[in-house]
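Structures follow.
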Structure P
Amino acid sequence: MKKNLLREFFFIALISVSISLATIVVHELGHFFAGISEKCDPMKIILIDSYGMKTYTEMECPETKNLAIKISFGGLFTGTLFALLFYIVPVTQDRYFSLIVLGFNFIISSYDLLSFIGYVGFSALILLGGFLITLGEVFIIDKKLFGEEK
């Protein structure tokens, strides 16, 4: 049976966008819970800021660098756990979606960690994230479009 390439492409695109949006939510929840664990008062989580097209979590916390580092790494940590969950528990038939989650999480986290890791670390996370997303998409496309049918 001949595969419908356009239908498969839209399926992959829809799943990838959905997973990316879910990764944003999980990432921001990581900041939220890291702040709560450090006795901060959470204000709100902004998933889409129409002014700057950014996502962020607002909290009232004491201004310390160690606290900022912990809260910043909270998003990276929970996003990485989310990617691991996609790998361990195959929600879909493709574990390659975990690469997309991990790559997207690295890209999101690079902005949070910029002041701590500098531009070299920022660039490395962006490149690594883009590589993982591309790798995941290539594996999924290869499996869906050119893999053997059962």
Structure Q
Amino acid sequence: MDFKTEVNRLVGEFLLTRPDLFLVEVKISASSDITVVLDGDNGVTLQDCLDASRAVEFNLDREIHDFGLQVMSSGLSEPLEFPRQFKKNIGREIEVMFADSSKIEGELINVDDEKIVLRLEYRRPKLIGKGKEDVVEEKEIPYSEIKKALVVIKF
């Protein structure tokens, strides 16, 4: 079994013991530095990262393949990619960028396996008469239309 396959197998076995966690990415550099990025339905703790690290490191033989290992959680600055990541962020403001580089920002209110639903609040010119009016609408966005989605960090 090649090195990358073995690393993926070990990460997969660890995740079977922790159904609340899921894999975002495994990267292996040319110099055999392994980076495992995890996310979880309730977040990822330092202990979760340590447990995953041990599950991989203690089952690989450094005599056969020398490597470096880093296990981390997916940060707030990382894009949302999987339905489980969107689900854990229901109620938060997110910014969605489309393939044509247009963007919208709204509150994530619903998620399923095909799409997300945002609540958009904005002002627009009145349809009749002068002035502006407040508008609240819900917009369904299929995953296939999302180029990038980020949680909006507010202070």
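Coordinate-derived values only; no laboratory data. Given the structure is predicted, the values throughout are model-derived calculations rather than measurements. Cβ atoms are built from the backbone, for glycine too; each structure is taken alone.
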Source structure (of P, Q) for helix-only ellipticity at 222 nm (-39500 (n - 2.57) for each DSSP H run of 4 or more, over all residues; to 500), computed value -25000
P
When P, Q are compared on mean count of other Cβ atoms within 10 Å over residues 30-37, the highest value belongs to P
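For structures P, Q, which has the highest computed value of distance in nm of label points 7 Å out along Cα→Cβ at positions 78 and 118?
Numbers: P: 3.0; Q: 2.2.
That would be structure P.
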FRET efficiency 1/(1 + (r/R0)^6) of positions 6 and 142 (r between Cβ atoms, R0 = 25 Å, to 0.05) - highest-scoring structure of P, Q
P
Can you spot which of P, Q the value 20.4, 78 was calculated from, given it is Rg and Dmax of the Cα atoms in Å?
Q
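Between structures P, Q, where is relative contact order in percent (Cα under 8 Å, 6 or more apart) highest? Each step should come with its number before you reach the end.
On the way: P: 23; Q: 18.
Biggest value here belongs to P.
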